[in-house]
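Peer 1: Next up: some structures, all given as structure tokens.
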Structure P
Amino acid sequence: MRGMTTVFIGLLLAVSVQELAAEGDASDSRDYAPIGRFDGAIISGYRDHESSEYLLQNGPVKQRGDSMNVVQVEGRVRLIAYKAPNGASISEVYRSYRRKLEDAGFRIVYKCYDKECGGPAFADSVPVLPLPKMVVDPLNYRYISASKFSGGQQTDAIVLISQDSSQQLRIQLTVVESGELKQKMVTAEEMLQGLAENGHIALYGIYFDPGKVELKAESRPVLDEIARLMRAQKNLKVILVGHTDNKGTYNHNINLSDQRARAIVKTLISEYSIASNRLRSNGVGYLAPVASNLLEEGRTLNRRVELVQAN
């Protein structure tokens, strides 16, 4: 760790020498109007990709290469780096951007500070503009990931706040517009990792007709992976928890989610020969949303099954 810090300080000193004395926004740059900038900040770097992919971090990183909480989004990707004015504190800038995001209609998906995020491993996983446009101290930063749905489109906003060798704060706002969330199927290995690290993991790709409890044939690949996990981990016991959106009454959704979870357990027992004493089911309806139920995109995310590790 000491060696990494020494290298980082050396890089920051080099950046300080290279930066131009003249202060002003980078050429051909602009703010993302719905969010704007911290008062007194200047744009130090700007990049605009009309169509690109972006790997969004929506949870902590345990080690380099950890993709458990990564969501791939696609669309127009803008990276805007700022130098904050002298005297601004990292907490002040963090609070300001959180307010800006909420005022612009974004829902905070994940927020953390250096150690809580995963330290240098997390900092390395966030795409940033190159030195000297953006500087990140891997031991001192704040991070916010936020999302909103509007007009059938998704917009993700990522704020990373850190500092350079002169203690001047650096900010990068990344905006991904019109990207569609890709709910990739989770493998048995990823299920095991999610259970080990978080005690649960969301599974998409288990399908039912609206209001029905019979599993559709398209659910087979996910069921195969659950069974593969259970066969590989002989002592593992799990609970299948059903989740719904908020369409319909409370009691209806509780019952529907419970019956769907039971259907999954029944299939794993009867068709995959998983021992019944290793499987339980429950349904919580719309009590634990992961997105807003006001729009269809959010309701789609909330209709899921979660695998929870049991005693």
Structure Q
Amino acid sequence: MDTFVRICVYERFQPEEEIRRIVDEAFHAMEYWEIRTSCYADTGLVSRINQQAGGSVLPADSMFRYLLTRSLEIGRDTKGAFDVTVGRIKQLWDFNAEKPRVPDELELKEALRHVDWQGVDLTKQGVRLAREGMSIDLGGIAKGFIIDRAVEVLQNAGLSAGIVDAGGDLRVFGRIPGRNRWRIGIRHPRKDGAILGVIQCLESSIATSGDYERFFLIDGIRYHHLLDPKTGYPAWRCVSATVVAATALEADAYATAAFIMGYHEGKTWFESRSGLEALWIVEKNGELSWEMTSGMETILKIE
């Protein structure tokens, strides 16, 4: 995931040694699934699926199939604003390069031919990509999925309350005595270390997609890693989008979709979905403004 991970738990009835063992188990679960879902691990399942694009079915366990099933469902639900088959486009942009560049139109046009979530064939036997050249990248959903696996370990072990935070995307569960709700700060997209607002919630997951995470500047233009699956270019409709959902998987994927959609398209879409709330931060001439769903207004306080 290439980020810090923090697990904090509250438990009155189990001994400290047992609590530490449970937390270690949660970290191990996250490490296991990070390797399984990364497209950068050469021997990982995602890499092997991409290498065999257009070929035979690769066996996959039920939990990995669940992750892909939800990825495709969200792709369908958002009409492709979220699409796990953007791998070829991400490879072109290569934000990890020493000297990143803007791909030319012909390169992007060719890469876009291989972006189609409907080309992922998922069966009880496993997974295959329908056409050679396709490539999946789970970066927009895997972190949330991995957070959920850690919370699953903690809850199954009977811990009363806690938070699993991976680089600002997080999930909280249970209640701490003396506190009615969890208070979660939302990062300011243009001031390092600053908080834009605070969300108060219970049993929720929160994820933010922002143009400040991975980017490069050329001629004053910020090219960031949140790529529009329809154009191949970064989406420039907002500078960050935050989503509150029941699970971290949903918050992660729908935050990506919210960013790609932007406020004008996204607000109507999110207002029509129960269990999802969204916040968009927009920048114009160096000034920030924000828009949000009606449900977000009841739980968010702008600082």
Structure R
Amino acid sequence: MPFIMCPQSLTDHIDLIDVQGWDFQHTTASLIIRGKETAIIETGHHRCGEQILAALQLRSIPLDTVRFICVTHRHGDHCGGATPLASALIEAQVVGHKYAIATLYEPSRLNRGAQELFGKFAQPIHPLPNSVATWEVDNGDQFELGDDVSVEIIGTPGHTSDHLAYLEDSSRTLYMGDAMGLLGPKNFTVTPTSFPPSFKFDAYKASIEKLQGYDPAVLVFSHFGAVTGSDIPVIFHRALATLDSWKETIEQAWHTEPTKVAVMDAIRDRFLQELEVFPPEARSLFIEVMAKGLAKSLIPNSDELIG
């Protein structure tokens, strides 16, 4: 099975659920991992918390068995659901990098930045109450759920400096967040998640190569779905090849005409048709923003022109 796009069991103890980011199907995926205790990997936007709670109830998972609410990084479409989930799952702690945890407690700066970049498509993070238990983690940390189910945390900077991936050891299921890109199932594409202001090209590429070394059996993208078996090496290759193609396209456009318009037009013209996630009316804006992020990472002293 090359792609898993519908909510279903990936293994006998891991479920893929569609939390409907931007209120749109097949846009944001989360995992429910079960041992004696339960972990949620990725929370989506604030409103996605309701989808996750419904998924727990549908599976008859007692809410008081959920111990870990894990986020990959500080962006609102990944950590925003942690606040409503923490209110409902009172035995759980919120797990993330220290920068993601700090953003959850005080999200106003990130909310302003998201509004500037995405306008009507920005969905704010609601502050996490100080009473909520949190656990600041980093590369190499792990936690146990019982029944031989354990999760390893992998530092994957590049998309953001605080980005983490989560590997369930027994099944080799790797949840990557935004570490490797956006999965396009129709055309077998992977679009770089090069959103400004924190994207770093070299770190992002190194993180993809790092994840490749873990030899996962199931590869899960936040946006959206999972890949299994012999298709996994193909997807890793596509991710790295497309990243280099974006780099080449941006550098050629900048050399010809060093303007923001030239860079964005070049990326849009070549790659927009490959972007298959996010609401259709948002895709042109999102690919322009990603072009801007990659250009700022690649081109020295381009801030004034790229904006």
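Throughout, read-outs are computed from the coordinates displayed, never taken from laboratory work. This one's a predicted model, so the numbers in the text were calculated from it and none came from an experiment.
Peer 1: Say we calculate Cα Rg over 2.2 N^0.38 Å for every structure; which of P, Q, R gives the highest result?
Peer 2: Structure P comes out on top.
Peer 1: May I pose another question? With volume of the Cα convex hull per residue in Å³, for residues 96-175 alone computed per structure, which member of P, Q, R shows the largest figure?
Peer 2: Q
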